[in-house]
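K.L.:
In what follows, structures are represented as structure tokens.
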Structure P
Amino acid sequence: MVVGRVRTRVRASHGALALAAVAGLTAFLVSLWVFPYHSINHDEGVYLQQAAMLLEGKLYLRPPVEEAFDPWFFVDAESPNGPAVPVPERSGDVLYPKYAPPTAIFFALGKLLGGFRLALVGVAAACVYLTYAVTREVFDARTGLLAGAFLLASPMFLVQVGTFLPYAPTTAFNLLFALAYFRAEREGSVRWAAIAGGAVGVAFFARPYTAVLFATPFITHAVWTVWKHCTVSTVFDEPWRDALVRRRVATAGLGLVGVAVTLGYNAILTGHAFVFPYQAFAPLDGLGFGHRQILGHDVNYTVELALRANRQVVETLFTEWVVGGPVGTLLAAVGVGLFLARRDDWRRGVLAGLFVSVIVGNVAFWGNLNVLGGIADPDDGLVYFLGPYYHFDLLVPTAAFAAHGLLTGTSEVHERVDERIDGTAARRVAVAFLLVTSAVVAGAAANEAAPPLQRNDQVSQQLAMGYEPFVERDLQHALVYLPTPYGPWLNHPFQELRNDPGFDGDVVYALDGIRSFDVAATFENRTKYRYVYRGSWVPTDNVPVESTLQRVRVARGERVVVDAAVGLPAGTESASLRLGTEEGHAYYAVNGTPEELPFRVVVEDGAVRLRGDDIRRVGVGSGPVAIDDRDSIEVAVFVDRGPGAEFSYRLRLPVERTGGEVRAITPYLEYCDRPRLCGGEAAYVGETPRGVFVEAQLANTSTA
């Protein structure tokens, strides 16, 4: 009997290792095929940037030009949102990420082994194997193996382990904590108790609130057992002779080391132990109710709103993102019900307690409102693509109790049938029941897992079109100016286009329109480009963008000239031009409707004027238009082709005056067939209706 149980455990352990290997391979393939350019959650770029920094031994970024190199979710060390940070030998911007480093360390280890994606292999494999091990401690080896399979088949697990986000890595440490805690109690082992404390300490460093919510049922058990077990003499007279006290001290002591490391890291970066980097970035982005805000997004997070949002998040979790959706949820409910009816093992109570601590605790975090997008729209928000990831830890007890419910139900069927028919037939009926039920669960799991993977794959196809110019061209020793559709941030949304921590890689990326001349001067010897696109950069709307890399030059001298030309297609009734600067504007009429309209933009003596054989100044005044010391000259050409057929061209020329010299950067060109897309999303990329074109070239004595 004992030998049989040992053999079962060994076979199950081998099966769990195989299942973990499958999970690792799955994570790698999902990351490679479904998320080749990362997900719509731009936190991935933050963690990967942080991982690259750690590989070079850096806690800070020091951009060569202030404000032109700010990555998404990085904090200025002298931000007004947080205390000043004493950084030695400070010069210019000093930036640090808003997230703690454990997750980035994990990804950095993957890079050391050959690539960032190898870290995802390890995370997925660890989660599946540890789910098996924890469930085996709570139930048995067979249940553990099935729980591991259920975790692997959970849609949110499949999606999250293919991304560079912190939820699966943190769960891996939480699972190690749970396994070590259960082992310590079963074996009376101080060593396992210490491992439990170390694991929860790392989890706390990575995501403090997540770790606290996961640990709450375990802490409750620990406190209760100490209260019941220990007498006054045990605690005060000879505590080190009592095994339970030694285990509790070991777990709490190592856990508090993690807390101390976290507070020490805070002190180094923000200047105060109890000010976390995310608070320095956005002081009102935290726990609790009332006014909550991050950047330009704010809301009055009332208890009523919190309950409404979290109800929908939890409903979405158990109907769409756990294994089999409603089928898996029903099996888990059966498993929990069996425990409640029997109350046969405290470990099952602790595991079930996660449903309470994680769900109730998350009500106080407004992030669960933010993942929903529009509460009334189930197809909106990050939750539609990535799942309710703040509840990621609940995949584990759901998988464990679903496995318990399925196997216990099969045993009940076998026992009841065995009372009525002979043993062989009863076993066959039980096996048939298990196969049918498993087939139903497998079918439901496949049905629930496919849609989110397909949705994210469609997003990646959109992103691939946007990144196409970088795939087609091998850039070396280049500087690329990037647009700012989501605000003045790098890696938001262009996560794939990240700078090396020293800003010295083959390609350096800078924000377009922010101190562009200083950036050009800093990287004077690099070949310069501007990344432009046409269309709305919303990869979830199934409308692809057209993009290109525009060669950029910097011209300087007492006089800068731009030779430009636009096409006036057949059917044009009239055309006009507007020249505008920060200081004023002027209007020009076009003589007739030539197929090609050439003109010249001349900048000299602190002013700009338009010249051309087919254009004439109209309105008040005839002189040039003044420019500011830093200005953006805009030439708009309005083409009238009748009602509903109008369009315009726009040419934006950044200029800067220093002393008697003018500097200009190759102009940004737009073809605006839809006025609402002008101003960044209507770049001229070469593919337009017949007769429509716009071109411009800098001409002067000195270019770079």
Structure Q
Amino acid sequence: MSPLTAFFALPAPGPFVGRQRLLAALGAELARPSALVLLSGEAGVGKSRLVAESLPDSGLPVVVAHCDDLREPQPLGPLLDGLHVAHATGTLPPLRPPDPVAGALARLLPFLADRLPPPPAALPDLDAERARLLRAAAALLAALAPVVLAVEDLQMADPATLQLLDHLGANPVPGLTVLITVREHELPAGWQPGPAVRRLRVPPLTRAEVGRLASALLAGSSFGTHLYERTAGIPFLVEEVVRSVLTDGDVDAIRRNPDTLGDLAVPALLRDVLVARLDHLGEATREVLGAAAVLGQAADPRPLAAIVQTDEGTVGAALQQARTAGLLHQRDGRLWFRHTLARQVVHELLPPVTRRLLHLRTARLLEEQQPRPYARLAHHYREADSPADHVRNAEAAAELATARGDDATAARFLLGAVEYTGLPRPVRVRLAGKLGRSAIESVAQTSAIPVLRELVADRRLPPGARGELGLALGRMLRQQGEARAGYEEIERAVPYLRHHGRRARALAVLSAPDTVVDRHLTEHQARCAEAALAADRSGEPSAVLAVEIARLSLLLESGDPDAGRAVTAAAAGLAGHPRERARACLNWAQGALHVGDTALAATMLATGRQLVDEADYERLRPLVELTTFGLDLADDRRAGLEGRLRQFLTRPDRLPLAMADARLYLARLRHRQGDLDVAEQGLREVIAEADRVGAAWPLIPARTALAELLLARGAEAEGRAEATAALALVTGKGLPAWGRTAARLTSR
């Protein structure tokens, strides 16, 4: 077995058949500077084998980051583990002096601490801390380059690993090659590869290729057609069937009559093959192997002896018997399942009562570890059907993830815990409150919204919880683009918010006039006044600041002639609050675009962009991009704009509520480019969606843009009707600054 084959946890492989063209294509991609390549394909199709075959020719050292959804919450855990393994095996390349930011990894990589810069002081802002961690990882990889980073099983990646890949795509590291594998159709929720990532699909073998593989494995036998029909061309399944033929079948009889192969292979192929193989093992061996499937991919005698309650010698003999039967293989002195699929099938074959008992024993064994492995404990208690223990450990794992700045992972644990319908209401409410806080800025929003909706609809919900959960639900709905639903949810939550600071922030959200169509400016002004009173009562400087920013945004949107000077002065006065200043400047830039003040928009955008770049406020970067699109369009800077807009629209997970604005900008750009049919269709789609969700912006500008387009096409009556409709919406909002173009069109 080659070192790389062992490195990728592959069993002794069969012949490498049918992949030469794909291997050449992968080699060409990897030869590009700072290449990022994503290999996708079905489980067992040979993605890891292709990676292992492609890397020896590069002559580069490899760091393998195996993603695992049972890993304890730790941002960039797969990379950190991969670096640790490379160091332990002596394959880590020499480390040149890295950029000082790499010191942020010193506490996480103690074996490199003496070669890393001193750890920097902690940042007060978690978003900035996460961004610094990404830059530190990139700096460390740059200091190790030339090197290959192989990210395996991306479908189980933690959010920070996904963000690192995005960061490396946007900021290429010289000498770093990134090779990623992922199961087909299982990209992590809400994540899409960026434009720098080249994608290659690893298909199943063809009928002829299956025949060549079988012939090589069976020394000249040729029944590829029959194997192909039974295995769908998945190499792992082909090898498993052939292994069964060699172990249990009459090879000569199959050579004479390949149809008999059908007796060995049925639709649930792997399950049946493994069942047949397990039947030849003793009961004690089957029990040990089942416990190994519960424990994980590696079969370690000591914990297995505790789980099955026998001595290590008995366990060792059973594992060797399973190895002889081809169910396990040896790597680095340990026995492993030959493939994740094999472990999953063995796990599923366990009788339910036995499976729950083994998971319970495994959990009890893990309880003795320090620090406590909360993620694995939560998994095993869930599989053991022990809800209280699962909830306890899932909540602890979520708290650990939150403390490490990983809100998305925290939300995943909390979602699994809160799904139990029999939970006591106080526990369910507590978990939901934490879920609301962790999911508000993560891709878990879409999963959290139904949970929060169900709780808020419960009339027995305590008032304080109703306010907090309703506010979280409303904010999520707004961020998902559901303008009216989110606004109304926050309205209903406000009377139940007992904390003055929280109440002030909720009212400040309601003061934004671009949110919904059926609220007049005077109502937003009243909400803003209420917010100021609540902020004063709270005594919290942050609440007072949030309300003041909202007040100036409202002043700007209303077209007040003094708003520009007030906003400019306030932006300068926020110098001691970089995050709030960045968010405020970007919001004010958007407001300036709404009222047609492009000079103010450019000034605010420049300040906001500088702050985002300096502090790496990644969550604000999509707002920088969106505002830039709007300003470029307003100033008729079209070069490259369409491509940037189209790319922005491929990543709705970054800022869902901005997608309608981006589609509006793209349709208006196409109008200017003369593609009127496509532009009209795009504008009508934006109008339909904005009307559905009740969003004043971009409904008003979209109707105005459609009126312009129709009038340009000579459809006078329809164009004037659209302009009149836009003007009516402007009047209903009490925002004449939004309606200057519509008023001009109606008077033509």
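Every number in this text was worked out from the coordinates using simple rules, so none of it is lab data. Note that the structure is a prediction, hence the values are computed from the model and not measured. Cβ atoms are built from the backbone, for glycine too; each structure is taken alone.
K.L.:
Given 60, 30, 20 as the derived value for semi-axes √(5λ) of the Cα gyration tensor in Å, which of the supplied structures P, Q does it correspond to? Provide the component values of the computation, followed by the final result.
P.N.:
Values: P: 60, 30, 20; Q: 53, 31, 26.
Structure of origin is P.
K.L.:
Which one of P, Q has helix-only ellipticity at 222 nm (-39500 (n - 2.57) for each DSSP H run of 4 or more, over all residues; to 500), as calculated from the coordinates, equal to -19500? Intermediate values should be presented prior to the final figure.
P.N.:
Values: P: -15500; Q: -19500.
Of the options listed, only Q reproduces it.
K.L.:
Where does the value 13 come from, among P, Q, when relative contact order in percent (Cα under 8 Å, 6 or more apart) is the thing being computed?
P.N.:
Numbers: P: 13; Q: 9.
Structure of origin is P.
K.L.:
Same structure, new question: A value of 0.80 was computed for FRET efficiency 1/(1 + (r/R0)^6) of positions 195 and 587 (r between Cβ atoms, R0 = 35 Å, to 0.05); which of P, Q is the source structure? It would help to have the intermediate numbers written out before the result.
P.N.:
On the way: P: 0.00; Q: 0.80.
Only one of P, Q returns 0.80 for FRET efficiency 1/(1 + (r/R0)^6) of positions 195 and 587 (r between Cβ atoms, R0 = 35 Å, to 0.05), namely Q.
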